[in-house]
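Quick heads-up: structures coming right below.
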Structure 1
Amino acid sequence: MSKKDRQFRPVAVPDVRVGGFWGKWQDAVCNATAEILLDRCVEAGMLQALDVRRPSPGIIIPIQPWGGTTQMFWDSDLAKSIETIAYSLYRKPNPQLEARADEIIDMYERLQDRDGYLNSWFQRVQPDRRWTNLRDHHELYCAGHLIEAAVAYFQATGKRKLLDVMCRFADYMIGKFGHGEGQIAGYCGHQEIELALVKLARVTGEKKYLELSNFFIDERGQEPHFFTEEAIRDGRSPKDYIQKTYEYSQSHEPVRRQKKVVGHAVRAMYMYSGMADLATEYKDDTLTAALETLWDDLTTKQMYVTGGIGPSAKNEGFTDYYDLPNDTAYAETCAAVALVFWASRMLGRGPNRRFADIMEQALYNGALTGLSLDGKTFFYDNPLESTGKHHRWKWHNCPCCPPNIARLVASVGAYMYGVAAEEIAVHLYGESTARLELGGADVTLRQITNYPWDGKVSIRLELKEPRQFALSLRIPEWADGASLSVNGGSIDLDVVTIDGYARIQRQWSDGDEVSLDLPLKLRPQYANPKVRQDAGRVALMRGPLVYCAEEIDNGGDLNALIVPEDLPETKTTILEDLEGAVAVELPVEREDTAAWGKAMYRSKPATRHEAKLRLVPYHLWDNRAPGEMLVWLQAEKRGA
C-alpha cells in the first residue's frame, strides 16, 4: 500500500486510559469541571430555554448589532458539556451526573420536530427565522456540536437516544441542503458541522453523512455567493455585515483555492479539520494539497510559540503576517483546541512530525493554559505577557472555551494514537494503556513514562499471538540525541525514521518492549526577525513545554531579566504547589530598576547584577498568587 493510500483513524476515547500527567488533568475534569459546566449552563438559563414543559424565557441575552445574540449558541454549550460528561463517565462513573445528562437528552428528544429539526432558539424563540441567516446564526454549528455530543455519549455509555435524535436531524439536513428544488445550496457561517458529520459517518457506517459534509465543503466560497444571495432573500443588505469581509468565515473563495489563513481563528481550524477528515476518507489529494499550503502559512507566519493563534480580539482571529503581540494576544483557548483538532486530522493520511509536533505544542501550551489546575476556572484569551491583571474567570457570556478545553482534556487519549490497516502510530507520549484493534486482532500498548517531566518512554505490547505490523513512534524535532531500542537491542534512528517517525516493521510478540529516550533540556527559541514584538527576546522550552517567568518566583519587573545567549547549567525543582510540575532555575542578569532614580530617560543604560531566574510551565501560570508573567524574556545581545 502506498503511503498516500493509508488511512489512519483516531481511536475511540474509551479505548485509551491515561495516567500520570494527563490522568491528573482528567481527574480535575471528572471531579470538578464536568459538573461545573452543567451547573453554570443551568444558572445561565439554558435548561429553561430547552425544556418544552416550561414557558420559553424568550430573549435573555439582548440582540447585538450583528443581528444575533450569544444565546443562539446555547445548544452548542450544552452539547460540549454533555460531551465532556460523556468522557468523564468513562473514567469515573458518576450516576448523578449521568442522570442529569440523560434528563437534558430527554429534553432534546421532546423538543425535536417530527421532521427532525432541532434547535432550541429557532423552535422556542424565533421560529419564523429558521434557516434565514446561516451566515450569522449558527444553526448548523449547534447541530454539529450536538452530533459530537451524541457520538461521545453513545461511545461512553452505550446509550443511543441522543445519537438517534441527531441521526434524524442529519437525515433531515440531507433533504434540506442541496441543489434540488426547494433545497438550500448553502453552508454555515461558523464551521463545525463538517467535522461532526464525519464522526457520525464513522460511528454509524453511513456514507450519506460524509457526502453531506463534502457538500458543505465544496459549496463554500462558490459564486454567486450564498451569503450575498441569502441576505437579499431575507431583505437584508449584504453590506450590512459586522466584519465586512467573507474572509472572516473563510468563504471568500472555494476552499481548494485558499492559500492564506485568514479570518476568525476557530472557524478556520474547524473547517480545516473537516477538510482533513474528508481528505482521509475520500483519499482526496486536492484537499490535502490545499491543507498543506494553509498549514505552512499558519505555522511559519502566524502562530505563537505556544501554539496559540489569532492575535486580534477584534475578529477573534488573524491580522497580518508576523503580527504577534504578546501582552494583547487574543490567542483564544478554543482556537488552540481547534488547532489540535486540525493537526490530529492531518495525521489521517500517515504519520508526519510536521503536524504532530505542532499538535503537541498547541495541546500543552496554547490549549491547556485555558483550564486551572483544580478544573474550576478558565482563560478565554491567552496573552504571553501580563502585568498581573489577567486572571481566569468562572464563566462568560459566550462560554465556548470552558467546555472546549474540558472535552479535549477528557478525550486526550484519542489523540495519542492512530490506527491503519497494518500500522499503529504513537503521536503523543504519556502514561496510558491503549486497547486497539488491528486487522481483527487485539493489540494492547502500555506506555510507562513520566512525560513530559521526563523523556524516558517505555512501550510494552500485549498480543494473544505473534503478529506482523508496523509501529511508528514520533521523534520530536526538538529531541536531539534521541535513542530507541526494542527488547534491549538498539535501533538506528537514521535508518528507520520516515517523516519524523521511527517506523519499526516486524513480527511483534507478547511482552515485547520498546524503549525511547527523548532528552529534555532547556532550549532557546528565537522568533523570526520579522516578528517585531519579539525583537531582542528569547523564549525558553523544555521538551514540549513553553516556560515562563512569574512574579511569585522572581519578583516584579520581569522585563529587566536578561537571559545569556549561551544557556548556563540549569537546575530543576519539583513544585508541590503546582502538583509536581518541574520548574527550571538558571543564573541570569537583572537590570537594576531600583537604582535608576526618578528620571524617565537618561543617557546611560541601567546597571546590572547577577540574579536567579525560575521558570515554570506556561500552562500553569496564574495558578498561585497573582502577579506579572512573561514568556519572551530579554536576550543578551551578541558581543555584549
Structure 2
Amino acid sequence: MILAIAGSGLQFFVSVNYNMVEYLPDDASSTKALDIMEEEFEASVPNTRVMVKDVSLQEALVYKEQLESIEGVSDVTWLDDVMDLKIPLEMADDDTVESYYKDRHALYSFTVSSGDEVEVTEAIYEVIGEDNALTGEALDTAISQKMAGTETMYAAALLIPIIIIILILSTTSWMEPVFFLVAIGVSILINLGTNIFIGEVSFVTQSVSPILQLAVSLDYAIFLLHSFSDSRKETDSPEEAMHLAMKRSFPAITASAATTFFGFMALTFMNFEIGSDLGLNLVKGILFSFISVMVFLPALTLYFYKWIDKTQHKQFIPAFKGIGKGVVKMRYVSLFIVAIVMVPSFLAQSHTTFTYGLGEQPETTRAGSDFIAVEDTFGELTPIVLLVPKGDTAREAELGTDLEQLPNVTSVISYATAISPVIPADYLEESLTEQFLSENYSRIVINTDLAAEGERPFALVEKVEEVARSYYAEDAHLLGESVTLYDMKTIVTKDNTLVNVLTVVTIAIVLIITFRSLSFPVVLLLTIQVAVWLNLSIPYFTNTPLDFVGYLIVSTVQLAATVDYAILFTEHYKEKRKEMSAFKAIKHTLDEKTFSIAVSASILSSVGFILWLTSSNQIVSSIGLLLGRGALLAFLMVLFFLPATLVIFDKLIEKTTWKANYFKEK
C-alpha cells in the first residue's frame, strides 16, 4: 500500500511526449537530416498554417507581424518572402502568388516550437479570431495534449463501472469485484510511479497502458480467488485454504502471465521506439500485477475474507450447462468455416491500407472545419526541406529547375530562386541569407500540393530523393512531415515481421513447457492467430485505412492477451481427458469454462471499445477498436474452433504429448 501511494504521487512528475518523430531511431534518414538542420540553421520545417480571410496585401503584412510576435512562433513565411511586393501581382507568376494569396485570402506557413503547442496555438487563435483558420501538425499535437488527460479519466469513469457490473454478474459476492480491482489497481499505481525512473513516456503509453494492464491481468486475481473459494470447501482454516489456492492456481497464473509477458517483451525490440516504450510499460505492469496477485491479494483476502462471506448473493447468470453438447455437434462445421476463411484473412490483413500520422480531426470540430477551409481555398500543402552542401549556386539552381518539373511540386524556394544564383552571398546581409545558407549547407524548400502521407506523397519523396542524390549523392538530406512518415512506414514494416516472429516463438516456448507437448502449442497458437488475422483483415474488406502503429501493437497484444483463454480451456480439458473420453472431456470443459472465458473476453472487449469510443487520437482509438473486436473473435475461436480441433485430432495430440496419460475406454 505504501508503494501504491508513492506511485500515485510520482506519476504526476512523469512527462508525456506527444512528438512521434522523436521515437524514430537515430539512424533514420529524416532523423539525421533533422539533426543537421538544427545544428546548421535556426529555421525549422513549417508545421503550422494559418489562413486569414478577406485581407489586402497591407493587412496581410500586419497579420504576419502579429504572428511573428507570438513567443514560440518562428520562420513565418508569406508572399513577401518569395517576391518583391512592389511588383504588381498581375506581373508575377500565378502559381507562386496563389500559393500564398488567393481570392484575398492570405496563407502563412511557420513553425511552432516543440513542447509549447498548447500555449502557442491558443495565442494564435486570439490573433486570428473566430473567422480565420489554423491547421497543421502543431495543432494536432496541442489537441492530443489537451484531450489525453480528460479522455483517460473519461474512459476510466466509463470502464470501471462496466467491469464492476461484469464481475458482480459473474461472482456470488458483492465484495469480490472490489478485491479484484484493488489488487490490480495497486499494481497499476506502482507501475505508473516507476515511470519516474524512465523519465518520460509516450502519449500512447499514457493512454493505453494502465487500462490494458487492468484488462489483461484481472484474470490472475479471478483465478486466485475462485481457487480460494473452492479450497475453503475442503478445510475450515482460511490460511490453509489460501495456501492450497495459491499452490493450485500458481501454474495457470504463471502460464498466463508468462505468455503475456513475453508477448509484450517482443514490442521492446521494435526500432520504432514508441513500441518499445509501450512494451516496457506493459512488461513492468504484468510483473507488478503478478506479484500483487501472489503476494498482496492473499494478505488482503485473509484480513477481509469475512466481508466476502457477509456479502454473498445468488448467481445472477446461470451456468452454461449443455453448451458443450451443441458445440461438439458443430465441430466439423466450425473446422470447415475456419479452413475457408483462414487463408483469405491472412492475405487480406497484409494488404490493408495503412496510415502513419495522427490523422485528420473530425469535421464537427473547429480544427476539422479549419482544415477543410484551408484545403478548399489553397489545396493541400506539404513542404519537403532539402539540405545540400553549400558552395555551388549554379548546381543548386539547376537542381531547383529539375525539382520544379516533378509532378505535384508547386514551387521551389532556395537562395537561387529567392535572391539570385549569380549574386555571391558574401555581398548580402546575413538577415537576407540565413534562412537559405548556413556554414556548410544550402536549404531548399520544396512545396507540394499533396497530403502528408499516402502512395503519391511517398512516391514523390522517393523521386525528390532520387533527383537530389543524382546531384549530391549521399550528401543530400530530406526532412519534413511526409519524409518522416515515409521513414516511419519503412521502419515499422520491418518491425512488423520481427515482432510477430518473436511473439509467436516466445509464446510457443512457454506453451511447450507448460503442456509438455508439440501439438498443444500449435493448436492454441493457430486458434488465436486466426482470430488476429480475421480482426486485421476487416479493414481491408471494408476499405478502411488502418493506423499502422495500432495494427502493429494489437497484432502482438491480441495474441499475448487472448491466448490465456485457450490456455485456461486446454489446461482444464487436459485434466478431464485423463478421466474420460475426448467427447465427454470437451463437453465438460465447455460447460465448466465457457463462463469464465466469457467474463475475461467481455472485460477485454469492453476496454477496447471504450478506448475506441472515448479517444480522439487516431492511434489510441485504432488500438481500442482492434482490441475490442479481437477479444470477441478470440472468444468465438476458443469456443468453437479449439474444441473441434482438440476432439478431431485427439489421437495425434496424445502421441505428441509427453506423459499424456489419456483415459482409455475398456
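Values in this text are rule-based calculations from the coordinates and carry no lab data. What you see is a predicted model; the values in this text were computed from it and never measured. Cβ atoms are built from the backbone, for glycine too; each structure is taken alone.
What to note about this one:
- Identity of the structure behind 6.8 (criterion: distance in nm of label points 7 Å out along Cα→Cβ at positions 59 and 323, calculated), options 1, 2: 2
- Value 12.2, calculated as mean count of other Cβ atoms within 10 Å over residues 419-426, assigned to which of 1, 2: 2
- Origin of the derived value 3.4 (distance in nm of label points 7 Å out along Cα→Cβ at positions 403 and 459; candidates 1, 2): 1
- Across the set 1, 2, relative contact order in percent (Cα under 8 Å, 6 or more apart) reaches its highest value in structure 2.
- At a computed 2.3 (distance in nm of label points 7 Å out along Cα→Cβ at positions 171 and 211), which of 1, 2: 2
- Top of 1, 2 by mean projected area of the Cα convex hull in nm², largest first: 2
- Structure from which -21500 was derived, helix-only ellipticity at 222 nm (-39500 (n - 2.57) for each DSSP H run of 4 or more, over all residues; to 500), options 1, 2: 2
- Comparison of 1, 2 by Cα Rg over 2.2 N^0.38 Å, for residues 451-602 alone - largest value held by: 2
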